[in-house]
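In structure tokens below, several structures.
Just so you know, all these numbers are worked out from the coordinates, no wet-lab data involved. The shown structure was predicted, so the numbers you read here are calculated from the model rather than taken from an experiment. Cβ atoms are built from the backbone, for glycine too; each structure is taken alone.
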Structure I
Amino acid sequence: MEQQENTRDFFHHETAVIDPGCHIGKGSKIWHFSHIMTGCHIGENCNFGQNVVVSPGVVLGRNVKVQNNVSIYTGVECEDDVFLGPSMVFTNIVNPRSAVVRKEQYVKTMVRRGATIGANATLVCGIEIGHHAFVGAGTVVIRDVPPHALVVGNPGRQIGWMSEYGHRLHFDSEGVAVCPESRQVYRLQEGSVYKSEEGDSH
């Protein structure tokens, strides 16, 4: 194991299982009792907590943070900077039955850049989580989530909008909001949120 670690440019705890035939990017860290399976692709600087499973065919971008007790099943793709909270759940079959083999019927789930999935949330397969969306803890998501949307509840419903820095946005009468941390300006137009370009005054 020591020789194996010295020849790799990522860290894995001695209890982690790394199958041959997977790609793990430089600077990634894989902690206790996690299992990285053949055929998955993991970008640079990702971090996996304890008891994480990454199944064959999964694609993760750069800087994806996966907290404890998350299983990322075949059919899931996460872009850069995605946060997967503790014990959140992916699915990949719409109508699972123990007695019926449906390994060729996995349904794709896409989590776009910068999105956050809260602790114990569940994503029903076949949906897309938009970039910088925020799914609250315990939410059950059964349909697509727009970029920057804040979604909570069971079933999940949108209750607002979030900035790239994870703050709730409050729009004025002209449809303009400012992130309290980054001071980035956002505009609400025709039911969608856009970050204003640098230098775009409000």
Structure II
Amino acid sequence: MKMKGVITIVVIVLVVIGIYGWIKGAQNKFVKGEESVEAAWAQVENVYQRRADLIPNLVATVKGYAEHESSTLEAVVNARANATSVKIDPQNLDAASLQKYNQAQGELSSALGRLLMIQENYPDLKANENFRDLQVQLEGTENRITTERQKFNDAAKAYNTMIREFPKNILASMFGFEKKPYFEAAPGAETAPKVEF
């Protein structure tokens, strides 16, 4: 009888240790996944900041050639100010804040597009080496933005999948791990632009 009680206690202790180990392992994976998402987000912000840092030089170069394009230059400066003012705490990243951030960055992209179109009206600007260098840097930065957004989406997908798998989803809910949003294409991006000659 005494041996049966010892075996019962040993089994209970082993089960408790097993459950503890499983919970600890799952919680640590959640933390690693969340850290991966936050690191990917930091890199997204980094490349967007690189773009924002290029804009003052681009505006100054254009201003020297196209002074009467002040409304376009002001639009770029205002869009840059708006885009750099939208900050997101990666620990509280949700769909609404990501959409607001994405919208501000989209407005900046649109304003930059209008600024770069100015060169068609100013051959001297188009031939300016500094302007061309800035354009190349900006193009490279846009490519980096696309790459980093994809890496962020990949990290968010891995994390979201992990916290939604059964039975980990129960633990994720208990520990407060929530789904992370994705970068999505801008509305209307699925429609190809109409080109007319």
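Consider the structures I, II: one of them gives -0.99, -1.26 for log10 I(q)/I(0) by the Debye sum over Cα atoms at q = 0.25, 0.31 Å⁻¹, for residues 74-129 alone as calculated from the coordinates. Say which. The value was obtained from structure I.
Comparing I, II, where is relative contact order in percent (Cα under 8 Å, 6 or more apart) highest? Don't skip to the answer; put the middle values down first.
Working: I: 9; II: 31.
Largest one: structure II.
Looking across I, II, the calculation of P(r) over Cα pairs in 5 Å bins from 0, in percent that yields 1, 7, 12, 14, 13, 11, 10, 7, 6, 5, 4, 3, 2, 2, 2, 1, 1, 1, 0, 0 traces back to II.
Of the structures labelled I, II, which one yields -27500 when helix-only ellipticity at 222 nm (-39500 (n - 2.57) for each DSSP H run of 4 or more, over all residues; to 500) is computed from its coordinates? Write down the numbers at each step before the final one.
Details: I: -500; II: -27500.
This figure was derived from II.
Among I, II, considering only mean count of other Cβ atoms within 10 Å over residues 82-89, which has the greatest calculated value? Working shown, then result.
On the way: I: 20.6; II: 13.6.
If we compare mean count of other Cβ atoms within 10 Å over residues 82-89 over I, II, the biggest value is for I.
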